[in-house]
Structure I
Amino acid sequence: MSAVNPRRWWALIVLAAAQFMVIMDTSIIGVALPDMQRELGFTDSSLQWVFNAYVVAFGGLLLLGGKLSDLLGARKIFTAGWVVLTAGSVIAAAAGTVWVEILGRAVQGVGGALIAPAAMTLLMMLFGHSPRELGKAMSLYGAAAPAGGTAGVFLGGVITEYLSWPWVFIVYIPIGLATLAAIPALLPKAEGKRGSVDWLGAIAVTAGVALAVYAIVTTDWLAGVGAAVLLVAFLLIQRSVREPLMPLAIWKTPGLAAANLAMALLGAAWIPMWYFLNLYLQKTLGYGSFASGAALLPMTVAVMIFMVGITARLLGRFGAKPLIVLGLGVLAVGIAGLSLVGANGSFVTDVLPASLIAAVGMSLAYIPAMMSAMSGVRPEEAGLASGIVNTTYNVGSALGLAVMTAIATGQGSTNAAFVGAAVVAAIGVVATVAFMRRPKAVAQEGQQPAALG
């Protein structure tokens with residue numbers, strides 16, 4: 001381990017801000033969707049691809065991003081990711097047709113897939129010398145993700161109300177340029193290692209995820225078969241190539257599989273919840289863009305307060321498994337509460353309490369699941385592990401949204417989507433209880449963190 005970086009906390013600001021922005025990119029378009037639909041000509045079924053194009057590219061390429069981070073150096077890949085994300089923002093902002101908009105969102109997703117695992121690797125480099133500091137850094141970094149997701153809804157409302165929908169993408173351009181300017185001074189150089197890239201595996205897993213989402217959205221069984229074939233092919237490729245994109249042996253890491261399952265189910269419940277809650281506020285209650293974004297701001301505040309001020313302390317005292325179980329359970333209760341809200345529901349008495357309960361549940365589960373997934377891996381596999389855990393969360397989000405959209409369309413009601421998301425969170429509780437192990441030992445200062453699964 002190299003000497004302690006004196007600028008590590010300033011560097012953490014850059015990394016947390018990057019995580020905030022990458023995840024915010026999945027949600028900032030939420031409030032702008034009705035305006036985009038009117039101006040660009042999206043249908044009700046194709047509209048979700050403004051979200052899914054980003055998430056599929058992001059989730060499908062995260063493993064590749066993690067591998068490139070390990071091979072070429074985390075700072076180089078982090079920098080490249082911001083270049084790509086900024087370019088995608090330009091395309092999305094200038095789009096005049098449905099397909100150009102989807103293309104811009106996909107390019108943004110590619111940038112995010114490079115940024116996220118590289119940022120995690122850099123964080124481990126900066127704070128891996130001390131489990132205590134690493135826990136604090138992970139709490140702040142972890143809080144940036146769900147906070148970015150919910151804050152994006154509010155900021156998207158402000159921008160859409162007072163400017164226009166292209167500005168939800170234009171805002172990324174100066175932020176991207178400022179981040180690129182700060183990287184050389186604050187982030188440490190990270191040497192890569194010799195090796196090759198499993199491009200065939202990257203293509204198979206990304207195409208497989210994209211086809212799976214498409215199959216669910218369109219109920220096309222042939223696409224579903226194609227997705228299954230591609231994903232099986234990906235696993236076979238990983239067994240046969242010399243340097244696989246995802247060495248299957250990494251799944252022997254204590255806690256990794258169970259934590260990733262929890263992350264996938266968490267994303268599959270949380271993302272559909274805010275997507276349909278935003279549509280409910282605008283299309284059912286008649287809220288404008290700003291009012292809809294402001295209505296979801298209390299969720300952001302709750303996430304920040306719990307993650308930064310409470311979850312980290314509870315994690316140190318009780319461990320990851322109890323918090324993941326409790327968090328997913330509370331999330332299920334909150335989403336179930338939203339499923340009871342009718343066409344004449346009140347924001348203050350119906351939406352606000354349930355949404356705050358859901359936010360608390362997310363806050364309790366997210367960081368413990370992330371820490372469980374990362375804590376047992378070797379330093380040289382940090383990028384890969386980060387890519388895996390981010391992949392499962394985002395693929396879970398995309399598949400969850402696709403399933404809940406199909407349910408809502410079939411039932412003709414957003415309430416059915418809330419019921420489905422609540423069931424997913426409840427399944428997460430059962431799965432965590434059944435499969436996640438408690439840690440065998442607690443790490444001491446100066447040692448690598450023990451598995452928190």
Structure II
Amino acid sequence: MSAPSPRRWTALALIATAQFIVIMDTSIIGVALPRIQEDLGFSQESLSWVFNAYVVAFGGLLLLGGRLSDLFGARRLFGAGWLILLAGSLVAGLAPEVWVELTGRAVQGAGAALIAPSALTLLMMLFGHDPKELTKALSLYGAAAPAGGTAGVFLGGVITEYLSWPWVFYINIPIALIALLATAPLMPAAQTRRGSIDLTGALTVTAGLAVAVYAIVRAPEVGWGSAQTWLVLAAAVALLATFVAIQARRREPLMRLSIFRTPNLAAANLAQLLLGGAWIPMWFFLNLYLQQVLGYSAFPSGAALLPTTILIMIGMIVLAPRAINRFGPKTITVTGMALLAVGMGWLSFVSPDGSFVVDVLPASLVAALGMSLAFIPSLGTAISAARPEEGGLASGIVNTSYQIGSALGLAAMTAVAAANGSGRLGNLPALTNGFSAAFVGATAIAVVGALLAALTLRVPKTAQPEPEPVH
């Protein structure tokens with residue numbers, strides 16, 4: 001085994017920054033959404049596509065990113081991802097109309113799909129030699145994800161209030177340039193491997209996810225019982241089934257299906273999927289509630305979620321590692337999901353004449369504590385379950401699980417909110433009713449996540465000491 005890199009902690013700072021940015025880009029647009037809607041002409045229902053265009057490309061291409069990372073080297077893919085993210089950010093910021101904005105967001109997502117799995121692979125290469133260092137590194141890396149999600153809300157508020165909404169995209173450009181300059185000196189090189197690239201599989205899984213999200217978002221407008229809704233959903237199922245069939249037949253698939261036989265890997269990924277499906281709708285609709293119901297402008301709306309950000313960082317860096325060491329990853333994952341459900345159930349009681357201190361702050365803090373406890377153990381379990389040579393694949397799968405959960409969860413809750421009145425701008429009771437329904441739906445997702453984690457995650461058996469030889 002090679003000696004640990006003396007620059008590994010500096011490299012970790014860049015890896016954590018990468019995770020912070022790719023997740024921040026899902027949330028930094030939250031506070032800016034009303035301004036984007038006004039300037040570019042999005043409808044209330046189609047507004048979620050500013051989020052979903054990024055997440056669908058991100059989640060749908062992560063498996064390809066993981067495969068490319070294993071074949072061409074994580075360092076190479078890490079740099080390429082930053083370059084693509086930079087280009088997408090420029091397009092999204094300059095967009096004069098809806099389709100250009102969504103194109104830029106999709107390109108951003110494609111860049112993030114290369115960055116995320118290669119970043120996690122690089123982390124395992126740098127810290128895999130020492131379990132204690134690896135746990136600490138994963139905690140810092142894990143904290144960067146939800147911290148980026150919630151900090152993005154605050155930064156989006158500052159930027160939208162004092163600059164203009166295109167700067168929520170332009171902020172990526174200087175960071176990407178610094179990352180490109182720092183990648184070669186800091187990151188370890190990995191040997192490339194020969195193998196094929198399953199582009200057909202990547203296209204079918206991305207298309208299947210996009211079509212599913214489209215069907216769910218459009219359903220409230222055209223009707224859940226309409227032929228259009230069911231035909232589009234059937235097309236999504238057909239595409240995803242085709243993806244699975246391709247993976248089963250290919251000699252070198254994008255995703256080796258048998259990897260899910262690895263103990264705990266499927267269960268941990270299911271926990272990540274449901275965690276994304278519950279958490280992302282919460283911050284999305286909480287932003288809209290603060291601005292469209294309570295009347296907060298962009299900066300106060302972003303600042304209102306700073307306590308959530310701070311608690312998540314403390315929870316992931318300080319509380320989660322200690323709790324895992326004492327109680328084990330399964331117990332902490334289940335507890336975290338349950339707390340997340342409690343927090344979002346509390347948020348469902350928001351009212352049209354509510355206040356931040358009573359209706360938002362305590363509930364959001366409980367939800368944040370739950371998120372911080374559930375994220376780290378489920379992420380660590382999903383990654384550590386795979387073989388070392390499939391680190392990129394495992395990283396791609398777990399990131400895919402979280403992003404697909406985010407996209408489908410938000411699409412479903414957008415449909416729930418729209419069916420309960422969230423499209424009636426200016427009607428505060430109707431808006432609140434729609435947002436409350438979305439919080440109830442997200443609560444249900446978290447409850448299901450806690451139950452499934454309790455049923456499917458296994459507690460590793462401790463090794464029994466060998467008996468002393470008899471003399």
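Throughout, read-outs are computed from the coordinates displayed, never taken from laboratory work. Just so it is clear, the structure is predicted and the values come from calculations on it, not from any experiment.
Among candidates I, II, the computation of semi-axes √(5λ) of the Cα gyration tensor in Å, for residues 319-358 alone that gave 31, 10, 4 used structure II. Taking 21.4, 86 as the value of Rg and Dmax of the Cα atoms in Å derived from one of the structures shown (I, II), identify that structure. Going label by label, the one that fits is II.
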